[in-house]
Structure 1
Amino acid sequence: MYLTRKITSQLFCTAGLALVLVFPTALLSQDSAGRHSRSLITEKVDESRLRTLAGNTHPQANAQNDRGPVPDNLAMEHMILQLQRPAEQEQAARQLIDQLHDPKSASFHHWLTAAQFGEAYGPSQQDIATVTGWLQSRGFTVNGVSASGMAIDFSGTSGQVGQAFHTAIHYLQANGQQHIANMTDPQIPAALAPAVAGVVSMHDFAPHAMHKRHANYTYTSGGFTNQAVAPADLATIYNLTPLFAAGTTGKGQTIAVIEDSDLYSAADWTTFRTTFGLSQYSSGSLTTVHPAPASGTSNCTDPGVARGSSAGDDAEATLDAEWASAAAPDATILVAACASTRTTFGGFIAMQNLVNSAQPPAIISISYGQCEVDNGASANAAFQSLYQQAVAEGVSIFVSAGDEGAASCDAGATAATHGIGVSGWASTPYNVAVGGTDFGDLYLGSTGTYWNSTNTSTYGSALSYIPEIAWNDSCAGSLLASYFGFQTTYGAAGFCGSSTASKDGLLTVGAGSGGPSGCATGTASSASVVGGSCQGYAKPAWQSGVAGIPNDGVRDIPDVSLFAGDGVWGHYYVTCWSDVRNGGAPCTGDPSGWAGAGGTSFSSPIMAGIQALVNQAVGGPQGNPNYVYYQLAGQQYASGSTACNSSNGNAADSGCLFYNVTLGDIAVNCGGAQDCYGAASVAGSGRGGRGGQSGNGALSTAAQSFSPAYGTAAGWNFATGLGTINAFNLVANWNKGH
């Protein structure tokens, strides 16, 4: 969408009881049949023998932030106790998932129900009964057990938590907001430990949404014209148009977007579709649901429009719903939203209930995240377990890789101080991690080649596929530095040390995220820093066969990317979000005045929409799309040809499935000594640039020389994964990836 207005300058953005308990091994009433797993709990529950659930204290739960204990009667509702299965059952579940995605297997695409998955691969009934009985003996209310048997929902008070788990719940003051959290790692009776992975959360620090609101920028050459992205542009650039023309529009498909807020107004979604020509696809619909668990007490209440610390999350719900619909205009968009409790993020509750339901949606998109270290081992185990179950049911899970470059523990900071880390919401082997790019026409001086000077009736102005670069808003990005005439990014004489970087808001941890999984399990020795006993997820077998994939033994992200720019290079997404109190804009008149944003919050629901087109075309759910992505990419990249390099733009080969992004990097501004090259000393302490830290280094994988974390390259790379996609070719060739 061509915008005629000019850009003006603006910054953007206790002790244990000696009590022995023995519980009956009777089956739980909500389970239908005996499970096949052997029992892991083989001893009597002795409260005097405890085991610490390590790695389950939030980094912000420290003496500096401590404001004292909460009252003992403070309600702590719908905590999630994550269980674990025997090692042989875990291995069997992994083998099953491989077989479900292998066309040579008799199990190919014979997806399981949640109940079947729980029956075959859940913990034993005896273990579930023993753990549930222990919780009840400590005064907790057990609200229900998931169909998979892997999660127990329970409620109680802070006093009961302290007595049962031997950790105190305190008030905290962190980053200007009041929170609650456990101050030490919880402890449980040692007899239970073999079957318990941990409590998913005992605090109210929520993950963050992966979108960045559009801001205005002035380059030294003066104002310039924006080309914002409308749905028609998306269809042109990523070749959705011929699919729509052939009737592949997502009809009959359902995409669930996971939220902790309702939409500000469902009318915004309707206005978006009407204005941008999507209402012609009459099967497209929007439904907001507050999914209840399959059994037990409901844990999902209507969040309404999120306020307080989650104020503005209605923006996330809105853009997810609108842009999933832009990619699959005839699909049913399901906004699945639950209110957060004091201990559990509402989006996780919604997702848990959907995946454990009798008929889960075939496609789920999540645009929230938090780094693996800050998640803690229990939350990471919960994500992996839930996503694993989902793909066994045929569900495709898309997750925003992040908006912080390779410094996901420094989200929202002006400088990274905790080094390299990735989002634990996106790094499991069972989801597609979707990264971000920006358009490179301004950098390459070819804007006139790729954008019309006028709009169509549906506000489209893109003429073809457009060259892409790694999305990076930071002064540590090599392309921005070069554009402004700097030879280096770091140091006092580099771009990050310049007044231009400061004035234009480029001292930021803002870029598409990528990197190696580093702390999926274990405990960090320093807050928010990968280290100590941390271990990443093992590299899945499907992540192979493409040049550039590192031989590092761990899961690497992202898998694929799509445009995620928020205006630095003149391009961003338009949304109809009319919540003016939280930064929205009235959806009236020319959409150039509407709200705009970027970030991988957009790329994830769009890829989910494209998966809806795949599912419609091939006739059913596909589970984890990575099995196909990497197989197809291996075929394309095997020749070493540069014909599908994104920098070719409209001259790229017409048969490309993936566009290999080879320009730019995701290095971000940093301070201190953790994976940071060339920085001057950064005053103060705290979390990575909050509270005024600026820094002028560049995130690096080397200490003695600059090695950007991370750069683009031929084939797969940490900045953009396999690259971006040609939707028509991907759909047409999908079955060749089996």
Structure 2
Amino acid sequence: MITRAVFAILVLFSIEQVNAQTYTKWVDPFLGTGGHGHVYPGATVPFGMVQLSPDNGVEGWDWCSGYHYSSKTIAGFSHTHLSGTGIGDWCDISVLPLTDTAQIRAKKILIPFQHQNEKAEPGYYSVQLDNQIKVELTAADRTGHHRYTYPSTKGWVRFDMGFAINWDQPTAGYLQLIDSFTLVGYRFSTGWAKGQKVYFAARFNQPVRQLVFIDDSVHTRYRAEGKQVKALLEFNTIQPLQFSVALSSVSTDKARMELGNQFTNDFDQVARKATNRWEKELEKIKIDTTDQAFATRFYTALYRTALAPVTHSDADGQYQTHDNKIRRFTNGVNKYTIFSQWDVFRALNPLFTILQPERYRDMLNSMLAFYDDNGLLPVWDISTWEANTMTGYHSVPILADAILKEIKGFDIFRAYDAMKKSANQSQRGTPSYKEYGYLPHDKHGWSVTTTLEYAYDDWCIAQVAKKLGRTEDFKIYSQRANSYKALFDSNSGFFRARMSNGKFKEPFDPLLSEHGFEGQYIEGTAWQHSFFVPHDVEGFASLHGGKEKLIKKLDALFTAPSELHGEDVSIDVTGLIGQYAHGNEPSHHIIYLYTALGAPEKAAQWIRVVADSMYKNGPDGLTGNDDCGQMSAWYIWSALGMYPLNPASGQYVFGLPLIKEAILEMPLNKKVKIQVITVPGVGKKGIAKVKWNKKEIPVLSISHQQLLEGGTLTYYVYE
């Protein structure tokens, strides 16, 4: 008889040996394009500059990526998109194929389409529009590739530098036909980010037969400029029209150089290369795909963890800042932008320390380049602009995690100085936080969230100070790390806003949600934010009177009324189970507090509920914004049975494995094999025991350093 353990090992062996497995087939780019997922379905490569995707021509919160599954029209295919964010921007260099010229002067042309005529997979997107043009898109790092098959022998393409959604508005546009096969131009814009600049060069596989400039342009025969400038190009379309569009943040000349760097203009070959790159990305975690629905959720989530940040520098390292400075990135291969730190410090960046060992050095150095360019580490970097969106200074835990894990390739002393500068900045309520030992609510909005998050960030600085032998700094920031205690109300059991006179703000309603800046908690209620003390679980529990009482408070979180009070409740508070809100980041670590407090069976219970109810297949599969991959990263970690409760601690706290078995590719060519063995346990839930390389370890956590060594992680889970 084959035992369960032997069977699991045999299955693992088969996963590793069967090289014919294709993982890209399990990715559904449409998953999450409905609801509030805010993701795009178009073509891109891992962390690429180009995200070539359809735009519906509709504006609003649920169209932050330019596309929402509820729409039935397409207004163009633009080359830059944000994945899962809460504010719409980008959508630069919009292109639309046309069969006639009837609407060419319209600000937006909305072409109907049917979802059954759409197809998307990693690195490829296609749609048959209702005007019978078949659109196919693929991408390389800095280039988008188009193939349009027209129903007749004459067709048109409109390049629109004025296309914009939500906050974004064009400030300048330029188009020039260099020769019969080459169009260049740029689009400057302002919105969430100021001073955005995208330059492009397009090369067609057949000559332009006619060129017409449209709208506000000041133009000659072959060149035009204006905020809303558009160009209509006519082609002979007996054969499919193919063209490549290269991007640059520096100049049209650099975009033309990028076109010259393309080894081929063969659309199918580019698409194959894009697919192969995604295959290599997804192979980093190999799971049993017997459960096809689960495999789709897992690999789509893994795909989404490799969409941001995105490349911003040209192939030679040059990039342009929002304030028109030309820089060269010399500390790596690619300089990146789109650092949504409030979201991704929690789970995505710790995942990068395992899955992206080479790219991660560039990401860390990109954060330091942002520091050089702007004077502070990024809070929310978009196109080199500091959006200053959300609370905390969460580049700090990201850099601290890298330093404490001894990741090489960046200057840890410069990073440490930059971390301290963020902690002592003269804005974002920091001076008052330092003066009072907490942030008084009459001094700055979002005071509770800010205090809690600053305290955590300061703990991270203290740990780096300790590692570097900075004794005085260690004392200072360790003290600041206790600032969370000043806001605890022992009567209610919540962290509450306190005024500069020391009194709590009244009245208090734990269900109150205030979306504006004057709110006490950002994007949430007292319930969701009163569990953010990941760096001091023991101290946190003592405030409640011990671990058992904090466990009871956690129990109450999941049974509290699922309602929000107030005149301007936050739209980001989604995925409610009681007052646990999985659709937004402040709740993501909370379940794992159960394990840290000695109740792993309760963690297992709620992980299963969240995984089954908040992650589903189909367009409405995500319960909240994916936020540059953070929502997806939670699912990947949780499926593997662990989570970085404290993202800078180097410890991954156990929860409940959702996979049957997996092989995790580690840095330095190491591998971790994960296997799950069920054991009898009437009435029991969760993990019975854990073994690391055949040695039993506590059902608490496993360290990053242990995983780096490679080996076998065995979960024994109650049936």
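No lab work stands behind these numbers, since they all come straight from the coordinates. Computed from a predicted structure; not experimentally measured. Cβ atoms are built from the backbone, for glycine too; each structure is taken alone.
Determine which structure produced the value -6500 for helix-only ellipticity at 222 nm (-39500 (n - 2.57) for each DSSP H run of 4 or more, over all residues; to 500), calculated from the coordinates; the candidates are 1, 2. Of the structures listed, the value fits 1. Of the structures labelled 1, 2, which one yields 23.0 when mean count of other Cβ atoms within 10 Å over residues 125-132 is computed from its coordinates? Computed on structure 1. The greatest value of mean count of other Cβ atoms within 10 Å over residues 317-324 among structures 1, 2 is that of 1.
When FRET efficiency 1/(1 + (r/R0)^6) of positions 85 and 525 (r between Cβ atoms, R0 = 30 Å, to 0.05) is computed across structures 1, 2, the figure 0.85 traces back to 2.
Given a value of 17.5 for mean count of other Cβ atoms within 10 Å over residues 165-172, calculated from one of 1, 2, which structure does it belong to? Answer by label: 2. For which of 1, 2 does Cα extents along the principal axes in Å, calculated from the coordinates, equal 78, 72, 48? For Cα extents along the principal axes in Å, the value 78, 72, 48 is produced by structure 2.
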